[in-house]
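Only the coordinates and a few stated rules stand behind these numbers; no lab work does. Keep in mind that what you see is a predicted model, and the values were worked out from it rather than measured.
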Structure P
Amino acid sequence: MATKSLGICGLDEAGRGALAGPMVVAAVVLGKDFKFGDVAPEIVMKDSKQMSNLQREKAFQLIKKHSLLIELEIMTVQEINKMGVGWANMEAFKRLIRKIDSNQYIVDGRWRSGDLGDKTPLVQCMIDADEIVSSTMSAGIVAKYKHDQIMLGLHSQYSEYGWNTNTGHGTQQHIKAIHEYGTNEHHRVRFVETAIRHASERMKFR
């Protein structure tokens, strides 16, 4: 059954390009006339990737308190390894759109929704929506916050990869750890292979 909501439903993801961990996709609906500056002018809302961890956490708590709806889809490493990250990204957006009954959906980035029945004309894909549309910006913050919390939890089991700081992304530290310790069940096979190949190619030209 679809979750009823009013207002714009913003959707965004976090962790798409990581070498390890799940991808988290969030949907957020804010009140029609809601403005963050009216309730917390001291918190500067912006693209989640441009925020510090502390700023992001404060923003997440603000969104959690004032949003009409928050929904998450977590796409597992197993799904990403089997079907590819592009499929996982689209599938998560589709699941959320089907689940939430709104009159407008704004998804960050270039994305083709395909056939979503009566909802197809209600879906708009917008480049940089996570910087200019409040609900989509909020979805990006929620997705990033939740994704990083998951990676922080995994770090307690696999501290050698530095997931508490690189959040699963392909930093030099992470790739070095993969060379030294190998991969585990939380790594995305294709992503790791590509990252290692690119790192090796860069070394050839030094």
Structure Q
Amino acid sequence: MTEHRPEVQSKRLVRASVLALAIAAGSFLILTVGKAVIVVAFAIAICWIFYVITLANYRPGPSKWAGVTAMVIGIATLFPAHIGGHSLWLATFGETLHCDVVSVESHTHRTSPTTYSNKLQCGDRQLSYHPSMYRSTQQPGTKMDIVVDRTDVVPYLEPDKVTLGHSLLFVLALLMNGVFIFLVAWLPVREPVPAAEEQAE
């Protein structure tokens, strides 16, 4: 077996990097587009497919391990980028409101279970609070804080979900892709020695 590093292909490296950024940005944009979420999800899927193809074909072969790993990392990017992007945005552009819970409201849906929300009075502002994942509505008379976006781009979050740890998840998503792209380009390729060369030796 012989080992050599893959030929540097700058265009493919740039393309893979841009596609990774697009996947991460798309997972954040889902928060902002309302009913157009299907369009964004479709665009993310297209970026993911080209991300996998680009890295799978970077190495001679094409490389099965690079393609499979690109599939997994491309999907795994969505969750930390989504959570971290939301936190990072509110840490930058958000403000904390101190609110009183006015009431609990129920919402009946035809195809899903009934959900509940709170009507909040936050100074001179009224908000409808739908609890995020692993949270529940509060009883009337309870005081609670909520972080809202001054730019009205993303939804609100509870203060304990707008932290440095949550925000760093977005950076982690980008680093994860950066390290993987580097490894695809840097790790040596193993190829069998041609039979003619073996006989000559």
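Assign the value 65, 37, 23, calculated as Cα extents along the principal axes in Å, for residues 39-158 alone, to the correct structure from P, Q. Kindly include the intermediate steps, with their values, before the conclusion.
Values: P: 40, 39, 23; Q: 65, 37, 23.
The structure behind it is Q.
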(request) Out of P, Q, choose the structure whose coordinates give Rg and Dmax of the Cα atoms in Å equal to 17.9, 57 when calculated. (result) P
(message) When Cα extents along the principal axes in Å, for residues 7-94 alone is computed for each of P, Q, which one produces 45, 28, 16?
(response) P
(message) If helix-only ellipticity at 222 nm (-39500 (n - 2.57) for each DSSP H run of 4 or more, over all residues; to 500) computes to -17000, which of P, Q did it come from?
(response) Q
